[in-house]
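So, here come the structures, one by one.
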Structure 1
Amino acid sequence: MELNSLRQFLVVARLQHLSRAADELRVAQPSLSRTVARLEAELGTPLFDRGGRLTLNDAGRLFREHVERALGELDAGRRAVAETTAEGAGTVRLASETFLTLTGPLAAFKRAHPAVEVELNWSPAADMARRLRAQEVDLCVASQPIPANGLASTPLFDEPVGLGVATSHPLARRETVRLDDLADEPFVSARPGHWQRQLLDRLFAARNRTPRIVCEVDEPSAIADLIAAGLGIGLVPGFARRIEVQLPAVWIAVDSPDCRRTVTLYWGADSHLPGAARLLRRTITDWDWPAAEPSATPPRA
């Protein structure tokens, strides 16, 4: 089996669509179809079901796991050799749902280790476990739980998640708000899969309700701007109160013990972390996260 064929298989397995995979790989679709067919012939079994649409079957899912680990180990070997010859400089790859939380430790890391290259990858939490096991990234920071099989982790901090509203909003003078008060309010939210959206959907589902979302945003940092502009209200982490911004918005505590997030650092339990990744892991885990804990008073940003 050729390495290039295995890499192409992983793209097809991820997208489960030949034409989109061919576009991403920049190869002709008939050529990609022949590559998949050759792999299936070598293995003696189909890897995809082709009834209507291309779907990875049980054999394909099993094969994908082994291919991801094998290619990940090869890449780890290349990086280990490069790290040795570069006398400890190396590269570290970090994935996160948002990097706003991590600017402090990342800046400190770069000051302490300017020769280390840091690759930042935005990633939904649902994809993090696979990327770690495949060694596509070294470390992940998530604000929601991810499947822990084969992974090690350490919690970084736990904090309340509040409600952001424009200063002109009727709720702006409240110190706390109940979830039942928000049933008919318009929400500005991240797209499905992001931790803020997961939390919002979970809080409303517990009350047999569905949030009224008027705007979905790909860029989490834009949520505060849209809330301040009066387009709707939204969930905002307590961490956001520590950031110096000038927006006409108010952070209000939510009267619910479930309106919280726990930020956790993950890495592969069975994979050898490069020296650069171990250094960044130490920087992130040793960071004094509670030091800037905001006061209980909901400030106006």
Structure 2
Amino acid sequence: MTGLGAVFRPQLPPERLREVARLADETGLEELWLWEDCFLEGGVSTAAAALAWTERVRVGIGLLPVALRNVAVTAMEAASLERMFPGRSILTVGHGVQDWMGQVGARAASPLTLLGEQLDALRALLSGERLSVQGRYVQLDDVGLDWPPQRPVDVFAGATGPRSLRLTGAKADGTLLTASTSPDGVRQARRLIEEGRREAGRDGAHKVVVYLLAATGDDAAARLRAELVAEGLESASDVGVAGDAAAVAKAVQRMADAGADTVVLQPTADEPDPEGFVRFVAEEVRPLVP
């Protein structure tokens, strides 16, 4: 079965999250994804709150910019979430938007090297290893978690370009793709991820999650068009969907057919009814997606 989720966008004030998260839980939504966009809302703090307010929905953080955190801190936070809410948090890291990283004095000369070093260290720490590392960016001296997770924790990485996608295949357990990805883009991403996995000798499953910009309601087409223009995607083909549950479900299926394991529906920034959007995804779209 194709996984299905929805995004709580940080354009909404954080105090709105409680009702959206509880509704996601009550309606049977599988995954609720949160963002750590600068300078809106923190990913770990909002994820912890959403998990505490709910009983069953999985909560994804998509994504934590590695330049903003020491990898040991990320490992401690991820391990704490997993031990408190077993199997319900989804950790994703990535380069982050480089202009934002520059604004806070954290821009790396080689974001790819930084991400690779953090992925290696993060996965090892969450596996219970003790590390001494002297990398270009990651430097650890006999570091291990006193409270490591009690079960394996998958570490996802966000990626767009070919080199980053190959890196996620080589070093991450799953890949998160942005809402600018078309079904053809998902196919190409799968190919690059598999190239990275083969080169690194990785086996087992590698999950691909993709955001899909979606709008429903009387003004859906206009809102979707405005969002695409604002994101510089007005000329992109087969990106985003506007319409009723049947139209959205068909777009989800196109992503799944292209190789996505989970599709996370991303409302427009001006979505007038965030709670209604979550209900729409869970109660109207989900029954139409095999």
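Coordinate-derived values only; no laboratory data. These numbers come from a predicted model, not from an experiment. Cβ atoms are built from the backbone, for glycine too; each structure is taken alone.
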Worksheet entry | Top of 1, 2 by FRET efficiency 1/(1 + (r/R0)^6) of positions 128 and 240 (r between Cβ atoms, R0 = 25 Å, to 0.05), largest first | 1
Worksheet, complete the sentence: Comparing distance in nm of label points 7 Å out along Cα→Cβ at positions 56 and 256 across structures 1, 2, the largest value goes to 1
Discussion item. I have 30, 21, 18 for semi-axes √(5λ) of the Cα gyration tensor in Å, calculated from one of the structures 1, 2. Which structure is it?
Written reply: 2
Worksheet item: From 1, 2, which structure was mean count of other Cβ atoms within 10 Å over residues 8-15 = 19.2 calculated on?
Response: 1
Worksheet, complete the sentence: The highest value of distance in nm of label points 7 Å out along Cα→Cβ at positions 24 and 248 among the shown structures 1, 2 is in 1
